[in-house]
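Each in structure tokens, the structures are laid out below.
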Structure 1
Amino acid sequence: MVELRIDQESRIPIYVQIEEQLRSLILAGQLKPGDQLPTIRELATELRVNYNTVARAYLDLDREGIISTQQGRGTFVAGVPNAGQMAHLRRKKLEAIVQTALDEARRLGYTLDEIAAVFEEGMARWLHENGQNQSNQEV
């Protein structure tokens, strides 16, 4: 059985948490190509989350070619992502993190100027604290 943990307090959407954990299990070799995943309903029940949340995670992973859903048979691990797919996946995760932060800031009433200023200050502070001066360095 696949063991995933959902942090209900996290600002990272639950479907993203599910996607990331499944990717990690596949990359670590704990889930291998051909292994069957729980059904959407089973995983939703186990995690105590909405069926549609798991369905979205599975759909995203299926579109990326990481899992394959076969009508009437189930959902299976399709393979380990190659370097290009991993770069794409990393980018998507970063976009989701940033979007979640932006959505929360806007929900709380911050202006775009306030958000941009705090982001720029935070990046400058982070770069200084980590001894990095170039914008293209890995974080």
Structure 2
Amino acid sequence: MAVQNGRDLLIKMDMTGTGTFETVAGLRATRLGFNAETIDVTSTGSAGGWRELLGGAGVRSASISGSGVFRDEATDERARQVFFDGEVPRCQVVIPGFGTVEGPFQITGLEYAGSYNGEATYEISLASAGALQFVAAI
């Protein structure tokens, strides 16, 4: 995989509940993380006293975050409404040259900031709320 532009990592949200995904506008920085809890099954019988983990167990999760400037009233309004209504819309994260991760996410943080001599900015954080699918880039 060749070097990719960071601006090509996109966060998209289902805007209508019908699978119509639109890029969350104005993002300057985005991040996607995957996590898996481990289940320690080490015992006195573990070879050489090394830790043993139970494969395929534990809770898996993903988190998305982004920050940027206001660009599009519709996506800003949708994100704000999703947060206040406690909705769990489907989202996509497009990873350039790698693929797309899709599934339900809940907005866990939405922050707004601005200074008198600068642009208004926002930060958004989302947590996975169900099974995710990955489709590799072709």
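Of structures 1, 2, which gives -18500 when helix-only ellipticity at 222 nm (-39500 (n - 2.57) for each DSSP H run of 4 or more, over all residues; to 500) is computed from the coordinates? Derived from the structure labelled 1. Among candidates 1, 2, the computation of Cα Rg over 2.2 N^0.38 Å that gave 1.25 used structure 1. Given a value of 40, 29, 12 for Cα extents along the principal axes in Å, for residues 79-118 alone, calculated from one of 1, 2, which structure does it belong to? It must be structure 2, since only it matches.
Here the criterion is distance in nm of label points 7 Å out along Cα→Cβ at positions 47 and 103, and among 1, 2 the highest value is seen for 2. Calculated for structures 1, 2, distance in nm of label points 7 Å out along Cα→Cβ at positions 63 and 111 is largest in 1.
For semi-axes √(5λ) of the Cα gyration tensor in Å, for residues 15-54 alone, the calculated result is 45, 14, 5, so let me know which of 1, 2 that is. Value 45, 14, 5 for semi-axes √(5λ) of the Cα gyration tensor in Å, for residues 15-54 alone corresponds to 2 out of 1, 2. Between structures 1, 2, the greatest calculated value of FRET efficiency 1/(1 + (r/R0)^6) of positions 23 and 39 (r between Cβ atoms, R0 = 30 Å, to 0.05) is seen in 1. Between structures 1, 2, the greatest calculated value of distance in nm of label points 7 Å out along Cα→Cβ at positions 71 and 127 is seen in 1.
Comparison across structures 1, 2 (criterion: relative contact order in percent (Cα under 8 Å, 6 or more apart)) gives the highest value for 2.
Readers should treat all values here as calculations from the given coordinates under stated rules, not as data from a laboratory. Predicted model, so just to flag it, every value in this text is computed and none were measured. Cβ atoms are built from the backbone, for glycine too; each structure is taken alone.
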